[in-house]
Every structure is written in structure tokens, then in C-alpha cells.
Structure I
Amino acid sequence: MSGKYLVWSNEHTGWWRPDRMGYTQHLSEAGHFTREAAMSICIGAMLGSREVLNEVPVLLDDIFEMRDVYISRTPDRDEDWM
């Protein structure tokens, strides 16, 4: 397990980039954060908004597991989905 997190922004419909420098829709461009940093981002967003889940921490290992299941179940998949 990597223990790294990505942060999904519901508000901006994208992943947080490294160093908290904007957003991207491409996983390959997403920032990798420690759990503590990801939680800090998400809690900070909650405190400044009426929406509780503006930002959501996502464990990188879970994304890889979902990818592996997707690949195993979709033989005609797009190879570059990540």
C-alpha cells in the first residue's frame, strides 16, 4: 500500500494538482498527498462552505484496485483512461 491520497474536488470537478496548484481531470496529473495533508484540504474546504463534501480524499491504492477490476471486466477498454 502506498498510503498516498488524491483529493477530488466536487466543486471544481477535478483532482487537486501537486502543491495545491489548481485542478485537473487527469489522474496522471493529480497530486499525491499524505493522509494528513488530504484531510487538511478537505476539512478546510468544509469549514469555508455550506457544502460538507466539496473536497473528498481518495486513497490512491483504491483507484488502482478499481482500475484493475475495470480492466479485467472490459476487454475493449480505452488503454489510456488514467
Structure II
Amino acid sequence: MAITKKVIEDKHEVVGDFKIIQVRTATVIEEDGVEISRTFSRSTVSPGDDTSSASADVKALVKQFHTKEIEKAYKAHLESAKGF
């Protein structure tokens, strides 16, 4: 009886004006090749975040969507929200 655990990024979404990248990660537990459990967690990547340890898929999305203009607009948005 072999129990295995796999952790996979199974969904990527780009949302909002600032192109926030949402990453859903599935943790799959299998016994003898039959799935017995699946749980999910989510994380986000905002413009300007450190992605050095991110997956190749996330890095490709960052390169495509987190342009200098988006990063500048997001930074300005964060600065304007500090007063609230």
C-alpha cells in the first residue's frame, strides 16, 4: 500500500486593473494510484512582487502582464491608499 502526495499548480487567473495573478495549488493524496484526498490553497502575485522562486508558468504570466506601466499604476494606487 503506497501513499503519495503531489502538489501542483492547477489554476492561474489574471484579475483586475492591476493584473493580479491568482495561483491555485492542489495537494493530492493518493493510495495505490487512487486519489483519496484533494485540498486547495491560493496565493497571489501583485506587480512588483519577488517571483524568483515562482514556477515557470507564473514567471511567464508576470512577464506578459506586469508591464512597467502596470507596476507604476499599482505603486501609485498603493501610495494613494496609505491615507485610508
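When relative contact order in percent (Cα under 8 Å, 6 or more apart) is computed for each of I, II, the one that comes out at 24 is II. Computing mean count of other Cβ atoms within 10 Å over residues 37-44 across structures I, II gives 17.0 for structure I. Comparison across structures I, II (criterion: distance in nm of label points 7 Å out along Cα→Cβ at positions 21 and 61) gives the highest value for I. In this comparison of I, II, the computed figure 7.0 for mean projected area of the Cα convex hull in nm² is attributed to II.
No lab work stands behind these numbers, since they all come straight from the coordinates. All values derive from a computational prediction rather than experimental measurement. Cβ atoms are built from the backbone, for glycine too; each structure is taken alone.
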